[in-house]
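**Student:** Before anything else, here is the set of structures, which you'll find just below.
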Structure I
Amino acid sequence: MKIIVREAPPRSVWALQQAGVHPLLAQLYAARGVRTADELDDGLARLLPPASMKGTAEAAVLLADAIAANRKICVVADYDCDGATACAVALRGLRLLGASQVGYIVPDRVVDGYGLTASIAERVKATGADLLVTVDNGIASIDGVARARTLGMQVLVTDHHLPALKDGAIVLPDADVIVNPNQPGCSFESKAMAGVGVMFYVLLALRAELRKRGVFDATTQPKLDALLPLVALGTVADVVRLDANNRRLVAQGLKRIRAGALPAGLAALFTAAGRAAAVATSFDFGFALGPRINAAGRLSDMTLGIECLLTDDAGRADELAKTLDGINRERRDIEAGMREQAQYAADAMIDEDEAPPPAIAIFDPDFHEGVVGIVASRIKDKLHRPTFVFAASQAPGKEHELKGSGRSIAGFHLRDALDLVAKRHPGVLLRFGGHAMAAGCTIAEEHFEVFEQALQQVAHEWLDAATLLRRLDTDGPLAPEYRRADLVDTLHKEVWGQGFAAPTFSEEVEVVSQRLVGEKHLSLKLKHQGQPVDGIWFGHTESLPARVKLAFRLDADEWQGIKRVRFLVEAAEI
């Protein structure tokens, strides 16, 4: 592990301080590329305009016409938290804007697989729908969109994933309208928007179209900002890069949640997770609420998650949130067992005196396909290697297929790597898709070893020793005057996440004493610049030397009404 200190350009730090930004925040923001206080303005007026996203104007006309003609609209969702929140935003927003006939269908991870398939299009048609709207999927659903059009439905695709490739060329579905910042010809600046954010932008465009038609005016139009808590949750939970536009969406959602303006389902999820909505943070989205929504799609039926986000009945919300919490506990148990087996398999690949191979692929017939992505992420974090974890398909008639989910490291574009494997080994990949850092694929079980070797070959070619060296970017030493509980609260209120990392400091400290707690966590008594401070390293059991360079985050624990700062250790450079 190499601990690196981010560079905070002095001119940017000075400019932010001159604008009244707290000195510590000025340093942190500057190190993350913020140059002026203007970039920190999280007001709704600073959001990128919906008209700048290709397809929003056409989507608005399509939806406005459907609402005017009282046509039936069916939303096809996805089975993760982004897809669930996007579905809830679509239904709540369309109803606010006058749609009286709007429903949804969410695919089953096992039976249907990912995206809009031909069979799902047929199920949508059977509901009597005239207009099919995808959220968080559809950009790669060539056959599904074609089937929907053949059945006489109009199709609006809203998505944020990369388009499909065929023979190295981009292929788009033949939808009536596509809204996706990552489609060819779209100049929208935020390419990192989540699926829920794309749907929110479509609704903003629809409201503008309805104003133009005289349905509303500026004073009578529905307030779509009520949807922002759901937009914030889906954005953080999908681990998209928190660029300036995404940070504004998340910040606006957090403000409403802290003020108590949140749907009943979100309030119930905060309670089920043991978190307080009044002091909500982006961390709560990623590590408390998001996993409980995701668990439904992994192990059960994402309808439970979507219904929780749609209901306005507090009693029903409480019931659904408790059910989701129970499913999440089951998911954690399954994941723990799988992670142990996967780690054993990964360790078996590694000689004591050698580094791990440049890419990892693991399959076990006992793995559950709903949890392979989480396990891949854990193994990737531990070994710092692109990792795929496979499980046998549970779909009827597909038992010979393996469903894999992959997670990557910086410098290795996972979707592009799969595309290269597909070109070099035709027929091995039955289906694949995804992003740079996360992707999924399906292969025949007999082709697992071919896939493993092919992936490792690509990794050999693309990754060098510097990229394979685990490094942790930090914000350097913490000035002792900032080791205060009130500043911990200040930091927690800010929006941190993927691409805009939470503050992590690093410096040499003295280890006064150390002991194991719960048999798997290291409790520490430290001296930081001569002053005592407690520390904890979760999931770490090996003892530390008397002096050591640590990377740590700030936290505050409360005892008998007194808040005390403690260090949450992330890594040690030994």
Structure II
Amino acid sequence: MDQRQIDEVLERNNIIDVIGSYFPLKKTGSNFKARCPFHDEKTASFVVSEKKQIFKCFGCGKGGNAIHFVQEYEKISFFEALKKLAERVGIALQQTRVNTAKRSRRDLIHSIYKLAGSFFQDNLRQHGDFAKQYLVNRKISESTIEKFQIGYALDSYAGLRNYLLKNSINEKIFPATGLFTANGRDLFRQRLMFPIHDHTGNIIAFGGRVLMEDQGGGKYVNSPTTEIYTKGNQLYGFFITKYDVSKKDYVLICEGYTDFIRLFEAGFTNSAASLGTSLTDSQINLINRYSRNIYMLYDGDKAGRKAAVRAAGNIIRNGSNAKIIALPDDEDPDSFLLKNNPEELEKLISKASTLPNFLFEDKSLGLDNKSKLNELIEILNDMNDEISVELFIREISETFRISEHAINSRIRKQRIKTKKVETGKTVISFGEERDLLCKILDDKLSYKKVAQEIDLTYFFTDVYKNIFDVISMHISSIEQISNLIDKVEDENLKKIITELMMADAPEASMDDIINNLKLRKYQYELKNINERISQDPKDMELFSQKKELKQKMLLLDKKIVKKTLY
């Protein structure tokens, strides 16, 4: 891809607008903050710089420019992310022959999952009589089977493996797909296969359900984390239902595949499954693109209600509206709709409770009012929007018949605590080198001055030396300094470069920093010369070198010399 096109896409896409379209950002000083979408956290360590057009999480270390964010968040290739951002601002990309022919590792894994999906679907049609009967017994229609691409894994250790080999897939990539065991056998055998799609419709994982309860190996076998799939980032069925979620302006969240399918077949086409009892920040942020009204429809037992309360709290923390639908104690969405017509569920939806009301009325969780209030106040402590906080306090006050003053007083007491010190893998030694790199990464035009006076020999730490080398090689060919990240393959080096970009530039002038680096190098060389003189005091050449070195040092700023020589 032509670098000029990449630069144009980045110039036309403000990173604040891009990331802000996925989830809300809160302005803090000159930057914007949020809870990181790439790992679970309670405090916001995800920072976005509008000035530098980069993001950085100081918790998990991920960072980069707008393209990297979309690539990581959507689990798509660099080119797919670039194309998405180009379309966002009306840029038509010109793809070169090399780009067309080249397939990234991630693209290849996507292709393998597409093939695997077709393989499992063909198995169901041709060899899955028992599986088809199971689906008939569960009252799942042919149209739903086709729409959600449900399939069947053969009772074979190498059925999928051989199919992929026949389709010219090199087996070297197999371990990276998550479709095979450590010894190379098919992971899924004799199971009903539910493909998990990303929100754009690509198959990125599978859930395999046993057909006989005594089959062994666990009721479900699920795909592990891969380069294209992270558990908790996607919602089952959402690639189809997201449009109806947007139209109806609310979503029904259930737990598993069969609950979702039953809801869909009953006409609740604004549903999705969280594939577990925890609704993550990433899933909530995905829903927020289509609606900010989320209704929890988990099982009616104690575990389901507890999970619904936990999920509702997380929804509120993320700035959305949560309601909980109370099913009877022994029911889940699947069983409830098999016994009742859809209108009965509609009635329950219309009676859905906000979290404070649900907790106040609930008797199943065994919580007293004080414990319930503690849970709600914990949520309040994590909320950032002042208006939302005030409205939530008012609702709690009215529901529990307790004064707003008492709630505010409790919040203030809990917030008076020592903040956790976040530590990372930052290199903290050799500050002069770090300062120099921060200056260059803050203003790429400053590199020209540096290049006239400093080279790699002035760097004593390998990591900073490597970064300076990368800068020297690529700075003239990139429009935005954030594009430098694309030139680095080492993930750890990328993280450090991103952190340096995000850091505030030091107050010291570039002249002072350069002089400090020079002086440090001269002192190091002087120390070596003195050691050599002590070993061979008759070597006049060493004295000559020492004299020349001292003259260089004296040419530097006198203030620096005074601080370090004496």
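**Student:** Of the structures labelled I, II, which one yields 32.1 when mean count of other Cβ atoms within 10 Å over residues 80-87 is computed from its coordinates?
**Tutor:** Comparing all candidates, it corresponds to I.
**Student:** Next question. Any idea which of I, II comes out highest on mean count of other Cβ atoms within 10 Å over residues 312-319?
**Tutor:** II
**Student:** Same structure again: Thinking only about mean count of other Cβ atoms within 10 Å over residues 192-199, which of I, II has the largest value?
**Tutor:** That would be structure I.
**Student:** Now, a different point. I have 100, 70, 49 for Cα extents along the principal axes in Å, calculated from one of the structures I, II. Which structure is it?
**Tutor:** II
**Student:** Given a value of -15500 for helix-only ellipticity at 222 nm (-39500 (n - 2.57) for each DSSP H run of 4 or more, over all residues; to 500), calculated from one of I, II, which structure does it belong to?
**Tutor:** Matching structure: II.
**Student:** Who wins on mean count of other Cβ atoms within 10 Å over residues 8-15 among I, II, i.e. which is largest?
**Tutor:** Largest value of mean count of other Cβ atoms within 10 Å over residues 8-15: II.
**Student:** For distance in nm of label points 7 Å out along Cα→Cβ at positions 16 and 48, the calculated result is 1.0, so let me know which of I, II that is.
**Tutor:** For distance in nm of label points 7 Å out along Cα→Cβ at positions 16 and 48, the value 1.0 is produced by structure II.
We did not get these values from a lab; they are worked out from the coordinates using the rules stated. Model, not experiment: these values are computed from the prediction. Cβ atoms are built from the backbone, for glycine too; each structure is taken alone.
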